[in-house]
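Read through the structures below before going on.
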Structure 1
Amino acid sequence: MSRPSPASANPARVLVVYGPNLNLLGEREPQVYGRATMQEINAQLTALAASEGVEVEFFQSNSEGAIIDRLQAARKTVGAVVLNAAALSHYSYALRDAIAAIRIPVVEIHITNVLARGEFRTNLVLAPACRGMIFGFGVNSFLLGLRAAIALVKE
């Protein structure tokens with residue numbers, strides 16, 4: 001179901017949000033999450049956004065409340081969000097409610113195939129509030145998520 005963007009939002013801008021522990025990408029369990037750092041991923045996303053004529057901004061926090069605050073602020077400044085909420089994806093009903101409240105499309109992404117990584121990871125509480133999900137493609141999950149978000153802002 002499509003959610004209209006508020007009139008004050010900039011549809012040519014996408015926010016990429018990284019959740020807890022993703023600031024340690026590249027050194028955190030590289031056998032699981034790969035060796036690319038968050039800065040390297042951001043560089044790839046920036047290049048993709050520029051090639052599509054879209055601005056991209058980035059936010060990372062290890063705090064659930066800070067992520068909620070940033071999403072609420074984003075409803076007035078961006079056309080879509082790419083979100084890797086990390087472990088919060090599996091239990092944060094507060095974050096799920098924030099996504100539903102902001103009324104802009106959110107594309108949930110994960111680097112790994114979360115459904116193949118243990119029982120608790122199969123519980124994806126954010127998914128019903130998100131426009132869609134992409135997971136299991138490594139760093140390409142971020143690029144695919146940004147492509148999806150760009151398509152949504154250009155609708």
Structure 2
Amino acid sequence: MAPESIARLLGDSTELKPLAARLAFIRRLQRRYRTLAPAPLAEASRVCAIDGTTVVICAASGPVAAVLRQLAPRLLEGLRETARRSPKHSVDQELNSIRIEVQVNRVTAPRAVRPRGELPSEKLETVARGLADSPLKEALQRISGRRR
């Protein structure tokens with residue numbers, strides 16, 4: 001028995017046909033979205049769902065979501081305009097709004113703190129000698145004195 005592809009199983013099953021159609025619709029919107037959104041934003045976001053007549057776009061971070069909210073009217077108009085040019089998919093013309101959600105893909109580990117190298121105490125003393133009496137001169141003398 002040869003294994004069947006998932007796409008074929010989705011297409012053949014009457015119970016899963018609505019799901020397959022919805023996924024095809026989301027995939028079509030994602031392709032259009034990639035052409036409309038600026039490249040860095042398109043990399044950091046994606047069309048993740050359709051909620052009635054609302055397109056849901058998931059952003060990778062808060063700043064990306066903020067910029068997408070500013071661009072939402074233009075993106076929505078672009079998605080609608082593309083649908084008008086292609087009457088093949090009349091459902092695409094029913095899009096009324098865009099909702100931007102933040103969906104963090106993965107939490108990045110904090111960067112490791114690298115230990116600071118030795119302070120050049122001779123150079124600190126040289127700088128301190130060249131200064132007039134001041135709190136900075138006293139601080140540099142204290143620091144260079146501790147490092148000896």
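Each value in this text was obtained by applying a stated rule to the coordinates, not by laboratory testing. Source: prediction; values computed, not measured. Cβ atoms are built from the backbone, for glycine too; each structure is taken alone.
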Handout entry: Ranking 1, 2 by mean count of other Cβ atoms within 10 Å over residues 17-24, the structure that comes out highest
Key = 1
Practice task
Of the structures 1, 2, report the one carrying the highest value of relative contact order in percent (Cα under 8 Å, 6 or more apart).
Solution key: 1
Exercise for the section: For Rg and Dmax of the Cα atoms in Å, the calculated result is 14.2, 43, so let me know which of 1, 2 that is. Expected result: 1
Practice task
Using helix-only ellipticity at 222 nm (-39500 (n - 2.57) for each DSSP H run of 4 or more, over all residues; to 500) as the calculated read-out, with -10000 as its value, let me know the right label among 1, 2.
Solution key: 1
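If you rank structures 1, 2 by mean count of other Cβ atoms within 10 Å over residues 25-32, which sits at the top with the largest value?
That would be structure 2.
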